[in-house]
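Readers should treat all values here as calculations from the given coordinates under stated rules, not as data from a laboratory. Please read all numbers here as calculations on a predicted model, not as lab measurements. Cβ atoms are built from the backbone, for glycine too; each structure is taken alone.
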Structure 1
Amino acid sequence: MKYEDILTWWKNEKKVTKEDIYTLLDNFKILFAYHSGKIENDTITLHDTREIFENGSVINYTGDLRTLFEIKNQKDCFDSLVEKIVAKQEISLDLILELHRQLMKGCYDETRYLKGERPGEWKKHDYVTGDGVGAMPEDVPEELQELLDEIKEAEGKDVLTIAAYLHLRFEEIHPFADGNGRVGRTLLNYFLMTHGYPPLVLYSEDKKTYYLALSVYDKTGQIEGFKEFLKEQMIKTWEKRKRVPVNLNMFL
C-alpha cells in the first residue's frame with residue numbers, strides 16, 4: 001500500500017464518535033504503546049502490553065514495576081485523548097503538561113524526585129541530551145508557546161511537514177526531566193489525527209534511524225529526512241490493515 005492510498009483510506013473512514021476511534025485504533029493503540037515504550041525501555045514486551053490494554057493486569061509478572069506503570073500510563077493516556085481527538089482540541093501548554101502527568105505518573109526515579117522534579121511539571125534543572133540540545137528550564141514555557149504559535153500559523157500547509165517539525169522541535173526543547181520522547185511521540189500522533197491524518201507507530205527496531213533523524217535536525221535544522229522516515233513508518237503501520245478485496249467471481 002502506498003502512502004497516498006493510506007491517506008485516502010483514512011479520509012474515508014468514519015471518525016465521528018469515540019467508538020469510531022476505538023474501532024479504528026483497536027490494535028494500533030497496543031502496537032503504539034509497545035513500540036513507543038520499548039524505544040526507551042527494552043524490558044517492555046508486546047505480551048505484557050496487550051494484557052494490560054485488554055485485561056487491565058499481567059499475571060505472574062516478575063519484572064520491574066516501573067515497566068507496568070509505563071504501559072498502564074500509555075493506556076490511560078490514550079483513553080483520555082480519544083474525546084479530545086474527536087473534538088479536534090488544539091494542542092496547548094496545559095494539554096502537554098497533562099500528557100506528561102499521565103504518561104509519567106509513578107515513573108520518576110528517586111534522583112529526579114529528590115531534585116524536585118514531578119510528572120506534569122516543566123523541568124527544574126538543565127538536562128543536556130544528545131548533541132547538547134535542551135532549553136533552559138526558565139525558557140521552556142516561552143519556547144513551547146512559540147512552537148505552538150508557529151504550528152497554528154502554518155495551518156493549511158502540508159500536515160506531515162508540520163507534524164515532523166512539531167516533533168523535532170519539541171524534542172529539541174526537551175521540556176521535561178524525563179519522558180520527553182513518550183510525550184513527543186504522543187503529540188505527533190495527536191496532531192496528525194486532529195488534522196485528518198492517520199497516526200503512526202515509530203517502530204522500536206527502527207530507533208537508530210529515528211535517533212539519527214533527531215540528530216540531523218539538531219545539527220542542521222533539516223526536517224526532510226525525518227518527514228520521509230515518517231512516511232515509511234506510516235506505510236509500515238498500515239500496509240497490512242487495508243487490502244484491496246478479492247473479487248471471488250474471477251475464480252469461478
Structure 2
Amino acid sequence: MQGNRKILVVDDAPMFRELESLFLARSGRVITASDGSEGLAIARSERPDVVVTDLDMPGMRGDELCRRIKNDPDLSETPVIIVTGRDDAADHAAAVEAGADDVVEKPINRVSLIQSVNHFVRLAMRGLVRVPLETDVGLALPRAEAHGRSRNVSRGGIFVETNLSCPAPDTELQLSFTLPEVKEPLEPTARVVWRRFEAEGLCPGMGLQFLQLDGEAARQIDEYVYERAVAEEAEPTPSPA
C-alpha cells in the first residue's frame with residue numbers, strides 16, 4: 001500500500017532532495033523537482049499524495065507553490081509540508097499563511113519529517129497529532145491581556161480555555177506558556193482558528209494556530225508532542241471484560 005503512495009519533494013539543493021528522498025523512501029514513491037515551477041507542473045500531472053517543499057528557493061518560493069496548490073481545485077486537498085531553512089519566526093509564519101499543513105525546520109530531523117509525511121500519507125489524516133498539555137497561557141491582544149489554561153497542543157497550534165471573550169477568527173495574539181521541564185517560556189504569535197462558546201460542562205475556549213514560532217520553540221514543541229504521541233501509542237489496549 002505504501003508503495004502506491006506518491007510523495008513530491010521540491011528543493012533547489014540536490015543534497016537536500018537526495019537526503020529527503022532517502023528519508024522518505026519507505027513511506028512511498030518519491031518524485032523530485034528542483035524548483036517551484038517544476039514542482040507545480042509535476043503536482044498537476046502526477047497528483048501526489050503529499051508535497052514536501054523547501055521554503056526559500058529561487059523563482060517560485062515554497063510558500064507560493066503551496067498557495068498555488070491550495071488554490072487549484074484539482075490539488076487543493078493535497079497536504080503540503082514546508083521546510084524552512086532559517087531559524088526565523090517570520091519564515092514559520094510565511095509557511096502557515098500560505099496554507100501549509102505542517103512546517104518542518106532545518107536542519108531536518110529525520111524522525112520529524114517521516115512522522116509528518118506518514119501522518120498525512122499512510123494514515124490519511126488531515127489534522128496534526130494533538131497531545132495533552134496542562135499549563136497556564138498568557139494571552140496578549142493589542143488593547144487587552146488575559147490568561148487561560150491550555151488543554152492540548154500539536155506541532156501547529158494549541159487549544160486554550162479562557163474566560164476572555166474569545167476574539168473573532170483570524171485575530172492575532174501573543175502567547176506565553178511553558179512546557180514541562182523547559183525553563184524559558186515559549187512566546188509565539190498565533191491566530192484564532194475556531195472558538196468554543198460556553199456550554200454545559202465545558203469552559204469557553206479557542207483553537208489557536210501558531211504563526212511566528214522561532215526554530216528553538218518549534219523543536220521543543222516537536223519533541224514534546226513526539227514523545228507523548230509515541231508513549232500513547234505504546235500503552236496497551238485494555239482487554240474487554
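Can you rank 1, 2 by mean count of other Cβ atoms within 10 Å over residues 46-53 and just name the one with the largest value? Don't jump to the answer; show the numbers that get you there.
Values: 1: 18.1; 2: 23.2.
Greatest value across 1, 2: structure 2.
Using FRET efficiency 1/(1 + (r/R0)^6) of positions 70 and 214 (r between Cβ atoms, R0 = 25 Å, to 0.05) for the comparison, can you identify which of 1, 2 gives the largest number?
That would be structure 1.
Comparing 1, 2, where is FRET efficiency 1/(1 + (r/R0)^6) of positions 30 and 142 (r between Cβ atoms, R0 = 35 Å, to 0.05) highest?
Values: 1: 0.45; 2: 0.20.
Once FRET efficiency 1/(1 + (r/R0)^6) of positions 30 and 142 (r between Cβ atoms, R0 = 35 Å, to 0.05) is worked out for each structure, 1 has the highest.
Of structures 1, 2, which gives 3.3 when distance in nm of label points 7 Å out along Cα→Cβ at positions 6 and 230 is computed from the coordinates?
Among 1, 2, the structure yielding 3.3 for distance in nm of label points 7 Å out along Cα→Cβ at positions 6 and 230 is 2.
If you rank structures 1, 2 by relative contact order in percent (Cα under 8 Å, 6 or more apart), which sits at the top with the largest value?
Details: 1: 23; 2: 14.
The maximum falls on structure 1.
Determine which structure produced the value -9500 for helix-only ellipticity at 222 nm (-39500 (n - 2.57) for each DSSP H run of 4 or more, over all residues; to 500), calculated from the coordinates; the candidates are 1, 2.
It must be structure 2, since only it matches.
For distance in nm of label points 7 Å out along Cα→Cβ at positions 38 and 166, which structure out of 1, 2 has the highest calculated value?
Across 1, 2, distance in nm of label points 7 Å out along Cα→Cβ at positions 38 and 166 peaks for 2.
A value of 2.1 was derived for distance in nm of label points 7 Å out along Cα→Cβ at positions 78 and 94; which structure in 1, 2 was it taken from?
Source structure for this number: 2.
With distance in nm of label points 7 Å out along Cα→Cβ at positions 150 and 206 computed per structure, which member of 1, 2 shows the largest figure?
When distance in nm of label points 7 Å out along Cα→Cβ at positions 150 and 206 is calculated for 1, 2, structure 1 comes out on top.
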